[in-house]
Each structure stands twice: as C-alpha cells, then as structure tokens.
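Just so you know, all these numbers are worked out from the coordinates, no wet-lab data involved. Quantities reported herein were computed from a predicted structural model and do not represent experimental measurements. Cβ atoms are built from the backbone, for glycine too; each structure is taken alone.
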Structure P
Amino acid sequence: MNSGFKVGLIIGVSLIISAVIFGSYFYQAQSPGQTISVVGAASQDFEADTVKWTLNVEEDVVGDNLQEGYDKLKAVRERIFGLLAAKGIDRESITMKPAQVYKEYDYNANARIFRGYHFQQTIYVITDQVDTVEQMAFDPVELLDGGTINSHLEYFYTEIDDLKKELVGAATLNAKERAEKMLEQTDAKLGKMISVRSGVFQITEPNSTRVEAGGIHDTSTRKEQIRVTAHVTFTLK
C-alpha cells in the first residue's frame, strides 16, 4: 500500500469520525429539552383606605329666573361644605364640576310651554376619612334640606401597586410548588425557570367568582379581594 493511499485513507476516516461527532452534537444542541408549564395563583383580602364620595345635586326653579337656580345650588354647596368641615374634612378634599342647566317645558295638545330651569351639579369628596364619609352617606338626613341629592361611594387602596407586586411573586412561587407536586411521582426533577408571564388582576368584593379577560377593578365595596395568576415554564432534569 503506497503512502498516498494511506494518507487518503486516514483523512477519509478522520472526516467520517468528525462528521459523526459533529452530527451528534448538532442533534443534541438542536433538540428541545423537556419542559413543564404551570399556572400559579395567589389572592389576598384588603381594606380600602381612601373613599371617593360623589354627590349629584339637583334644583328646580319656576319661571325665567336663572339667578335663583344658581343661588339655590350655592346654598346647597355651602351647607355640604359646612357639614364636611364640621366632621374634619377640609375644602382641599373637595372638587366639583360646573353646574349644568336645562330648560324644562310642559306640553299640551297645541304647544310647548316653558316651565322653568333644572340645575345639576356634581361634587366630589376624596379623603382618607372613610368612616366619617360612610356615616354621612348612609345617613344623609343632614344633607337633605329641599332639592335632591343623589350620591354613591367608591373605594381605593393607596398601596395597591405594592400589593400587586407581592401577589405576582406569590403566584410565581405557587406555580413552582405546583410543578414540584406534579413531579413527585415521576423520575423528573424541576429545573430552572425559563419563562414567566403574569395574568391580569381581578379586584372584586371578597369571595366573588367574577372573572373578566381584561381584568376587574371593582371599587364599590370597602373590603375587597385581589387575585392574579402566573404562567410559568420550567425545564426538567
């Protein structure tokens, strides 16, 4: 066997071995590893520390007398401001919209007859004195002195952003615990976390079953519950 043939044979064998090794490495590198995806959940009850009280004041005047209507609204506003001040709620906690005025008519078979004006104005009270506002809103006798006042309450929690962060962390930890529980009866072990995605927040009254795809932030009750999910994927080893 001449030397040229030997050299060619050695090179050929070397190329084959290299191709096998590289092919095996390439296959292993390209093959997806096994993973497990789990949804974790967390919830917590909390109580609002801020209330928004919306008062809609309405007054009527007969005849073409706009000034009388504005004077009536002013009298109602001053009475409300005075009652709030007596309860320790200062003027800085109060905002309001400009008054709206509508003409009112009586109708008969032949004509539309001008009767007078209807006045509406919205007042907002935003304060951390939740107990005080609830007492006034639930027993509004002091507010009512002629005219009409309709009101409703909305509740907020000033630390809601921090609470959301805590809940996302708790939901992620819950996902890990669920994954470990699922693998207890297998030979696989939980590896590293490779992806995590938070779901939307559902803020409702306690023990509610309401869920919406875009999330919920119900402000109608003082005591509330916040819930969130975490979608997590782990490798297996």
Structure Q
Amino acid sequence: MVIISFRPEEKFKDVEIRGKDVLNIPLVRILKLDNVKSPDLEMFDGIAFTSSTGVRYFFSIYSGIDEKIMIFSIGDSTARELRKYVNKPLVCSDSYSGGFASFIADYKPKRVLIPRGMTHSSVLNEDLRKAGIYSENFYLYKYENIDQRDNIARAVKNKQIALIFTSPLEVKLFNQYTGGRYLDNPAYPIGKTTFSTLKEAGFVNIRFDGKKSFSELIDFINSQ
C-alpha cells in the first residue's frame, strides 16, 4: 500500500510524521503575509488557533498574551505548538469546526480572534455566530498553488494506494489536476469539512474513521 498525502511541505516536516512511510506531493506552499495589521488583543476575551502555522506566525508578532484571554486550540499538533508559548491552552479533541465552536461556546467568550490563513472555510465563524459569539479573522499567511499534475499521475499508477486529504483545498486542487479521475481510490480525510468536500467532489470510497491527527491516520492505514 502506497500512502499519498498532499500537505504543504512546511507541515509535512512536522515531528508527528517522522519515521512514517508516506509519499507527500504538496499542492500548496505556505507564504507568510507581510505588513499585517495587528489587532488590539484587549478587544478579545478568546483566541482560537486552528493550525500550528497560525500559532507560529501569531507569536512571531506577539511576545505574550494577557492571562485573562482564553486560548483555544483544535487538535493535538496545534496544542503541541501552543504549549511552547502558553501554559494551559484549552484543547478541543474534535477535528471539525462544529465541535470546536461548541467547545469554545462552553467557556462563554464574547469576542474571539482567529489567527489563520487567507484560504479557509467560514464554517467556524458561522458556528460561533450561531452561538452568539463574535469572531474576527486575523490573516497571517496565504497559500500558493503548486501544479503537481505530473507527479500525481506518476504516483497514482500504483494500484494499491490510499489518498490522505487534510483540507478542502487539497481535495479541490487534486480534482483540478486529475480531471476528476481516481474518485474510486480510498480517500481518507482529516476533519468533517474535508470529508464533506470529498463527498461533494464525487469520491465514492471515503474512509472517514474519525482519526484526529495525520500521524494517527497513517498508523491506522498501515494497520489495515
């Protein structure tokens, strides 16, 4: 079984995948935004981090955070990065926006800042709005597409492959570069938004097992 992922190279190098046998074909690269306008943190009583990249770029701007501000994190890898800067982040184990929004709502913040990339789903903002919580995006980085159609074509020639998608953008670019072929290959999403995007794209062999991290998902596939 050949496991193929499409993560940005910056994330694929994370410690969680060391020693894992995975072919990574990055479909985007992460570029830090210059001259961002830093919001006044005193205007917020919560900050919600959705990626380790957002954590790193945020703390390259802010040296510290008032202890009165609640720090929320989704997933273990984001929390692991956060603990380098704050002592006790509030960590949500759910891997989808709806669960994260409910988790945040339990702590009753009124205004939440979300450090993130420019290409993102608005689901978290909408779910927070439904819970009566104001949210504001703080854009710290953007994605630049990488045309990998030749590398994908070579990789998928193997009959025994498993495709891992960690974001809706990866799904959309994969379909764009392959012309909608390979929809019957086993596809493993991380997060319910990615799962929904796979369904909408026409994938017919989606293996959504609820694994919350990239490393866990690889181990699960290898155990099959």
Structure R
Amino acid sequence: MGVDYQEFNGINRNLRGNALKRYVKSLPPLTNVQKEILVGTLLGDSTMKTGGAANRPAQNQFSFTQKASMVEYVQQMYMNFKQFVGAQPRFGKPSGSSTSREGSYAFKTYRVASFRYFAVLFYGTEFPYTKSVPKNIGKLLTARSLAYWYMDDGSFGQRRVVLHTQGFSHEDQVILKAALKDKFDLDFSIVRDRRHYKLSLRKHSNQTFFELVYPYIYSCFSYKLPQRFLNRIRQESFNHYSRFF
C-alpha cells in the first residue's frame, strides 16, 4: 500500500469570496512529507501553475492528473494535500489529443502562498514559466521524493529502471544524474531518446534503488517492482496484520 497510505475520504468545501480567503489564510505551512512529495511529483508529471501571462502575478497552484486506472494514486495524492484542496478528484473523459482512451482523474489546490517556494524553484519568475530542474535538487531529494518521481515517470523492464525525463533539457539531465549519484550512490546514464534524453539506471544500482523506493510504492504501481520486493512487501504486510490475531 505504501507508508503514506490513507483511507480515501473526499470532500467538497464549496468556499467562495471572503470565506475562501479566510480559509486559505488559516492554512498551515507544508509539512516535510508534503514537501518531499511535491519535489518528486514535480520532477514527474505534476505541474505548478505560476502565472498565465507575463503581466499576471504568481498563482502558486499545484495540479495533479493521472490516468483513470491509477485512481488509487490520485486519491492518495489528494489525501496528502486534502487541506489545500477545495474539491475531491474529478474524472475527465479523454480528449482528442489524449494518448489514453480511459480518461483521467485530477485535482488542483487552492492558490496558496505555501507553494510559492516550489513554484519559483521549478518554474522561475519570468514568463513563460518553463519547468526546469532546480540547481539544488540534490539537497531536496529524499527516498520518498525518488519513489513518487518513479511512480509518476519511471518504468522497469528487462531489469532496467528508466526515469522518463524527456521533458527536461540535457543540462537538467546532467544535474539530475550528479544529484542521484551524490545523494544515493545511484549510477544513471543519460540516454538519447530521439530529440530528447532520459535517465537509465545501470543494473548494478538496481538493488540500491529499490531498497530506497519500495516502502513508498502504492499497490497500483506494483508492476514497477521486481518480484523479490513484492514478496518482501507481502511478508511485511502479513507480519503487520498478524499482530492483531
């Protein structure tokens, strides 16, 4: 299930005007866990709405979308940021440009000052607010961040872990590769993918990588884990629940 698992309980706040302003003002700072999750998912598919045009102020709004088959993941992301969200995840039918025929679930947060740091970190302060890798990403990455990044944008096949970083520049790939080596002793290679690049983990680092991420992986992403780690999760779950009988 993942150590961050919470029973899903969605609500719709229906706040407007002054009531919404008062609520947003009352929100606490982000927790360390929330910050770690933000770093991982912003390296992946998540987005931070910072401003729609050159003359608009920063909006500091986090948006999260996943295909419908990963609804568990969307629900858990929602639960992690529930206090910052006005409505529970909503289903959207696939659009004409969508690569998936199953549709998706999505939610977005209120525009909250707590997200400002991450908006500036990943998108800068100037239009058109293009996402890039922060120079200090090595200090921000944790095992939890890496796991959420992997769930968002990673794959595992033929005993090879790949982080699909094609949306980042080659310079960003160099920063990520160095950070992953320095922080976790993970050996990634920068691999060309047509006109873009991605990060491919050298097989001798597989054990280290999965030791880091497997405690945080949700069940809908179990296919991204080697069998020996699935067996370990099952054994740990059995040991946990057997205490109550």
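When FRET efficiency 1/(1 + (r/R0)^6) of positions 40 and 152 (r between Cβ atoms, R0 = 35 Å, to 0.05) is computed across structures P, Q, R, the figure 0.20 traces back to Q.
When Cα extents along the principal axes in Å is computed for each of P, Q, R, which one produces 55, 53, 38?
Details: P: 126, 45, 36; Q: 54, 33, 31; R: 55, 53, 38.
It traces back to R.
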